[in-house]
Structure I
Amino acid sequence: MGIWPFARSHASQDAETLLEQVQAASRQPALYGPGRVPDTLEGRFEAITLFSALALIRLRAEPSAASLAQHFTDKLFRRFDAGLRESGVGDLTVPKKMRALAGSFYGRLEAYAAAVAVADAPALADAIARNLGADGAFAGELASQVLARAQAQASQPVTALLGAWTARTP
């Protein structure tokens, strides 16, 4: 037993597992390159935002997953904060940048969620092209993959999310 006498909650542990899987999905080399997502700090933010949004869309659909969704979001934003600090953003500037990142993240989440809710591949492809900087063909391919993954996730229990990120992305 460690110094801290309390065990981490299952939701916190599951959120960490889910975040690791989402992060791995967003770092697939096939996502990056000419005509695809730019391999930059901004491009990587956009990729993890897309995959995080996909997870949160599923979690939001399940009222019993509210705690998991909150832990996931908290951990995600702590990683964003750490990433800013590691990239050399000063302590005084981090809060301002985090507010901007949060605004961008939630705006994208809503745009992706609206397109996924009605399985609107063209709208999702447009949002992906606009936000991720990918060309139209790749954005369409990625939108199809995202919609297929969202449909598969919707038909499974939330616990299946913890192992659902192993499928390849274009």
Structure II
Amino acid sequence: MKKNNNNSGWCIIIYGFSGSGKTQISKKIKNKIESLLGKTIIFDGDEVRDFLSKIGFKFGYKLSDRDKTVIPKLELLNLILRQNINIIYPTIFLNKLAIKKWTKGIDNLIKIYIKCDIEDIIRYGSKKKIYQRKNVVGLDIKPVYPKKPHITVVNDFKKDTLFLSKEISKKIKKIFKK
């Protein structure tokens, strides 16, 4: 895979339902990505939301609130990407506006989908209490799935995140060898 813009880093969006293992997988593949592509940071979706809140952007979890976060997050991502720093961004991303804006607005984008059943997340113990509140993507908010992710892995909780991370690392390596 070649860069669309040589003056920008790669943005690797790892997306799926809350509790599907996105953040843990991101942490486990960071060093592999960095050795393959250069300087890489993890830009966790929850931490970005907290940052935006601290600087005055207060967003809830309703679909309309989620839509309001799309452009500020895109601008923040591009601010870092323009420094030729790669970003691993674990986020839900199952939002029509986010898919549209980020797919067009990020030059060097790789989409990795962690396919996971919400019932499995709840059954196998997501440590997050998110599934006890309202406006949850996949329960209260209908998810919109990006077309043609570059990589899809299934997390059925029968394999640990280390195994899934190795699977993703192998697939990423293949993408960049083409």
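Throughout, read-outs are computed from the coordinates displayed, never taken from laboratory work. What you see is a predicted model; the values in this text were computed from it and never measured. Cβ atoms are built from the backbone, for glycine too; each structure is taken alone.
Listed values, structure above:
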| quantity | calculated |
| --- | --- |
| Entry that produces 37 once relative contact order in percent (Cα under 8 Å, 6 or more apart) is calculated, selected from I, II | II |
| Value -22500, calculated as helix-only ellipticity at 222 nm (-39500 (n - 2.57) for each DSSP H run of 4 or more, over all residues; to 500), assigned to which of I, II | I |
| Comparison of I, II by distance in nm of label points 7 Å out along Cα→Cβ at positions 64 and 96 - largest value held by | I |
| Structure with the greatest value (metric mean count of other Cβ atoms within 10 Å over residues 88-95, set I, II) | II |
| Winner on FRET efficiency 1/(1 + (r/R0)^6) of positions 72 and 144 (r between Cβ atoms, R0 = 30 Å, to 0.05) once structures I, II are ranked, highest first | II |
| If distance in nm of label points 7 Å out along Cα→Cβ at positions 16 and 136 is computed and equals 4.6, the structure in I, II | I |
